[in-house]
Structure 1
């Protein structure tokens, strides 16, 4: 069976939304309510990095605060005023601002929409094999196995 031919170009807002709310297990997946991701990189068959057009409704968060061991991440705010949560504290962002998160620093990060307006941003991350995710605020850890995320408690027991 052959894969569909990727488009040459699209309007990003026309990309189909990801159908699965989150890769996190419960009780964490339900905390991602109000977040919508439109995978752009996958649509074009990109394999080395991912790109998502992401929307956060008021009160929503981008992710659990996390850090990657091998993957770099980058965000660029298009609309709204999210707050970036990192080990340094809370940093207000606005359209046109961006932030990068180098792999291996252990500096946990996430965006929070504490406003009454929707937030829209691009998130870009590489897909380095063998990555692990740490979560300083929650009893969860992640590692990539055969291209998918496997989540456990911090003591290694499964969810």
Structure 2
């Protein structure tokens, strides 16, 4: 398995797994809109996407997508691990661990103060993976969401 940073050339490989990730969280597939969304993020350099490629490189095993943010209190960068997904047939092969370790390395290299991640309250598997590489539940701040135009 190799971990590489996604480019526009990877869109056709990434989109189907991104669609499965969205479906996992109960969203409709929308493959064309999903591809366009990823394309815009990559073109504008608004996110960093890492891909876990099988040794033959024709198969995508998983991906993670991070968005940059900043902390006014620490005056430093923060990375938001917004998306991570491993293909069903690639699970239990430490794909998520490798992706997370790569993301953690990038965060250190960009002098970030921290990475943030959210997951479903009942996603015990993801919680254990996050905790295994050093994520800790935030006890200092409580997070809230304000839906906008959620008709």
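What the table shows:
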{"quantity": "Identity of the structure behind 19 (criterion: relative contact order in percent (Cα under 8 Å, 6 or more apart), calculated), options 1, 2", "calculated": "2"}
{"quantity": "Distance in nm of label points 7 Å out along Cα→Cβ at positions 21 and 37 - highest-scoring structure of 1, 2", "calculated": "1"}
{"quantity": "Answer label among 1, 2 for the case where helix-only ellipticity at 222 nm (-39500 (n - 2.57) for each DSSP H run of 4 or more, over all residues; to 500), calculated from the coordinates, equals 0", "calculated": "1"}
{"quantity": "Answer label among 1, 2 for the case where Rg/Rh (Cα atoms, Kirkwood Rh), for residues 69-124 alone, calculated from the coordinates, equals 0.97", "calculated": "1"}
{"quantity": "Top of 1, 2 by mean count of other Cβ atoms within 10 Å over residues 85-92, largest first", "calculated": "2"}
{"quantity": "Among 1, 2, structure where distance in nm of label points 7 Å out along Cα→Cβ at positions 93 and 109 as derived comes to 0.7", "calculated": "1"}
{"quantity": "For 1.00 (FRET efficiency 1/(1 + (r/R0)^6) of positions 5 and 117 (r between Cβ atoms, R0 = 41 Å, to 0.05), calculated) the corresponding structure among 1, 2", "calculated": "2"}
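Read-outs: derived from the displayed coordinates by stated rules, not from any lab. Remember, it's a predicted structure, so these values are computed and weren't measured experimentally. Cβ atoms are built from the backbone, for glycine too; each structure is taken alone.
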